[in-house]
Structure 1
Amino acid sequence: MNKNPGIPAEELEKYSSAISLSDMEIFVFPELLYSLVLANIMSPRIWEWKNHDWFRKLDKMSPYKKIQRLKQYIIDHYEFNLDLDTWGLTTKESEVERFAPFMDEETIGRSNALFGYEGDKHYFSLDIRKHFGLDRYTSNAIPYWKTETLEAMDAFQFKENYRAGAGECVSLSTLYAAALFIVCDIPLEAIFLLATPLHSQNFINVNNGVLTNNRRLVTKNMWFNGTDLTAKAQRALRHEQITIVANNTGYIHTVYPEATIDPDSFQLFKENLDAFTTTEITSEIIANFLRDRSEYQSCFQIKYIRHGKEQYLPIERAFGYEHSSPYKVSDYATRDKLLEEIDEYDFYADPIPDRIQLNKLSDYLKNNPISHFDDESMKELAERIDCTKDMDRKMSVIEGLVDFIHLDPELPDSGSKQFNGPGPIAIKPGMQRVEIIQYLETLRTSHRIADLAFYASRDLAATDWQPFLKAAFERNPVVIEATKNLSDGELFQSLEKMPNESIYDGTRVAQPDEVWNFQRGDGLERAIAFSNVWKSRHPADTIKLAASGNTVMLKLGEEEYRFVSSKGLEKQLEL
């Protein structure tokens, strides 16, 4: 039943954005981020995971073991999709005009990668724009960087050159959040979604904290292991403003003065994230620091006893051998096994001048771990870093080490916000899908995020059609571009021969570009896709759509077309 007949004009852009779900739309309308989580929770497809053999006996596992199990399932079934062309192109001018009533161009430009945002200069010295393919978009043309529902992610298996499902970072983070709740029984209160201009990930308050990063997970120990993989996982939190933090109690956005997230929940999140990104200085952490910050390796050496004689190795040589060895410099118990594998001619007979002996420092730290906020212990550490009389170099090592062991992410400023939310989405582990949907339906008139969730799930039996059609006709350029060389008749034939199957269950309906990208669709979906292309070719024509029973009739100008549908929707429209 439609709980929200007639969307007010001032709300139509937001509600239609719940259908198209581009990154820009989520940035401007932060409610959409958690609405997609709820749409995935309502999806029957994700509930089917619970019956998969991979999750057998999951109830006997610890929360972290459950999360590890889920991670492997996601890695096996989904790819990280970086193809910005999947959902076609728009222009900076049209997007700025769309969002002008809600956010000015300067604010969007400071915070969105598609509008020239470059974040921290160090981050972009890594050529991150080229990595994402953004360097191709230097004119007014920019891609729709759309977030996929679970069904659209699964449907990538039908797209050429994809082995399985796929999705971009927001798609994966919202998928993770829903699956953590449904499959792993992690309470929604413990799952926080973090969005930056270039990335989206989740912080899970389990054990010492777990961070999702696209398909993978990062634990606190991993955060400080100094590997390239971890350095990539840290990029967003180290070098970008976190623009949105959201959980089941609401959201806080760096731009908007009002926040709907529960302030106590946000404070707990900040404390837990701070603990996750902070550690003590130990011998293992020193070695991990040097693995990550190779520019400081020239300050260190390792002493090794070979045939009863002391030998000294530049530490960069030891790290070089790590790549082909199961042993690590940071593993105090097995470090000597790594050194055994290194040719003797790489060692020096005497201590190398102006280099710290890692062994001495490790022996001290073994019983004296240091906290960066303890001034006395930091002073003593500085005295033990005695490799050089160059104070600038010495301070550079210490500052680099402190930066490695403590990150203060740039979160939205809660002190400047007015907290005013409608209350939490109070669904709990153990509730069944139907029960959850019924509960969310009761919230629709009082809770915007719950209402938008039904739009994000594309259920035309439970929503007003106007936002869906607005998104369909304004933000689906792929099918228009791909069929521009086909005649109207050839276009119909191309759509007619597609498999008559929807990527969505029941009365949920795909957008035109989903139909074209995945080359399948229910008759109603193909009729709307046909109408979208027709309107772009013949803008003056009136389009009449009549859905009744298993038939969808289209009258396009003077032409009539018929499609077979199993959606069971009854509707007559003039477009």
Structure 2
Amino acid sequence: MGSALGKERAMGRIANDFVINVATANGTGSQSSNLIILHSMFEMGVPVSGKNLFPSNISGLPTWFIIRASDRGYQAPGDNTNIQVVMNKDTWAKDIEDLEPGTIVIFNEDVKLPVDREDCVALGMPMTKLARGVAPKLARLMCNMYYVGALAHLLDIDEGAINKAVASQFKGKEKAIELNIQAISEGRSYAKENWDYECQYCVESREKDPDTYLIEGNEATALGAIYGGINMLSWYPITPSSSLAESVIGWLPDLRSDDQGGSTCAVIQAEDELAAAGMVIGAGWAGGRGMTCTSGPGISLMSEFIGLSYFAEVPGVIWDVNRVGPSTGLPTRTQQGDLTLLYEASHGDTQHIVLIPGTVDECFEFGWKAFDFAERYQTMVFGFSDLDLGMNRWKTAGLQYPDSPMDRGKVIRTQEEMDSISNYGRYRDVDGDGIPYRTLPGSGLDPILYRGTGHDEDGVYSEDPEVYHKAMARLRKKIDGSRTHLPSPVIREEDDKQVGVVFYGSMENTIVEIDDILEETGLSVSTCRVRALPLHPEVEEFIDRHEKTIVLEINRDGQMYGILRKEVPADLVPKIHSVAYSDGMPPRARVYAEKILEVLNEGGA
């Protein structure tokens, strides 16, 4: 990769700093072509990210795939499109109309629609006709590979990198590999022979760590759950969490089989989300590690069982891969709109542990840690991801296997252990940390007791006001006690403590670019990425050290902002300001940077 000739051609051109937008129709096979482009550049060592914007139906509606190359590591969608591929007649006019002057437009001439933009560079290719020459019956799918060849020519993408990406995409399907490489090669040759144009952008090889690879957040979470000892997965399909369950199922034969070839993890597709949550509680009651995954609508349906888990103190794990709500909303777009829903899910007074990964490495880490926290605190623990992090591919240098034994919490397994505890009661706080001891079915110890109605410290039914008040105070103490044990915030602090920025989750993949945009205006900010609720004490300390703190989030109402205002001391509240924005798209850096400046210029929230 990266020959001397390639580097010579790159002189005077813009290397590894451009955005490609591919407009196609869902169900036409374009995802394979787009991933080949993405992985080809990744194989060349180029920092690259991809955003799949797909419709909420099976096939036919418009879909876009945004690829951004950035030597500075920027992963947000980008402000403008530099190269637009148009393949879909339904969005053809709009896709072209919205482009900035000078944009390169690669289009399928066989669609027979005009490119009415004299201020853009129009490069046509008869992609469908060429595809029919390779595989007549597969021409509708195969024609996408011709724009891969066109981009390979324009951007100098290494042929070996493309071949490797094709082989990976169609692993084990030799005929498919052969046909697709042929189509890409023909597309490259056609562009070279027919387009009298030298592109100002190019892909230039960088040194690549051979141990790095791309992985979706949902798959990383699934692997974390498997390595964390999941015993039971219950699920009901819902975008964008389905691929998390499917990844668990896909990896089980390789990672969780016994000596006889049987699985050591039960998988049940439930009849609905409510049933799935009930199965998680059943697994936790039995001493297993149960998990389900869903999105906001599923959490709504699970609320009654979530309350049971909290009050009866049954461990379990639920992953919410957030999509845009309310109601059906935009089911294939991304948001951070479920945060308060998770933190106080169910009716009555509840407060839950919420783990918030910002990278695929943390998806894996929190995938196994969620079970440890659930059993340590005998409660439902939520993992909070979103569609952008969960369903797109991100770089990792390798997921870190846990180096500590499982934390099963306060479990009494023998009569000797039972006898060593003074005045044992299922819901009695013996150690002063709010966490009682529990027993498990099959141990021969009594009582195996969990009660979702009012109960005293021994688990006996009670409606006594003082007993209920004490029980709720203990539950609050238990969850409050988790603050210092949960993942601490990631803090990057400037010497100038004028402005601090608090953010969480997938905003991590945009924050570096936001920071650079602000620095261009002369503003340096400190950052604090929250990784769990309830809030770690270091978050409050961060706010206290800065004159102003701005909370960035991908929702309309500023949900983390509201949590902070409720939980920090009253004298810190005036320091906190909100920048919340949501339109279904992954966060764009300039949108948030400009809103931060607006808040600072106005001097208020």
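Just so it is clear, none of the values below were taken in a lab; they were calculated from the coordinates. In this text the structure is predicted, and so the values were computed from the model without any measurement. Cβ atoms are built from the backbone, for glycine too; each structure is taken alone.
Annotations
- Top of 1, 2 by distance in nm of label points 7 Å out along Cα→Cβ at positions 323 and 523, largest first: 1
- Source structure (of 1, 2) for FRET efficiency 1/(1 + (r/R0)^6) of positions 195 and 219 (r between Cβ atoms, R0 = 30 Å, to 0.05), computed value 0.20: 2
- If Kirkwood radius over Cα pairs in Å, for residues 267-554 alone is computed and equals 20.4, the structure in 1, 2: 2
- Of the structures 1, 2, the one that 1.00 was derived from, the read-out being FRET efficiency 1/(1 + (r/R0)^6) of positions 75 and 395 (r between Cβ atoms, R0 = 35 Å, to 0.05): 2
- Given 11 for relative contact order in percent (Cα under 8 Å, 6 or more apart), calculated: source structure among 1, 2: 2
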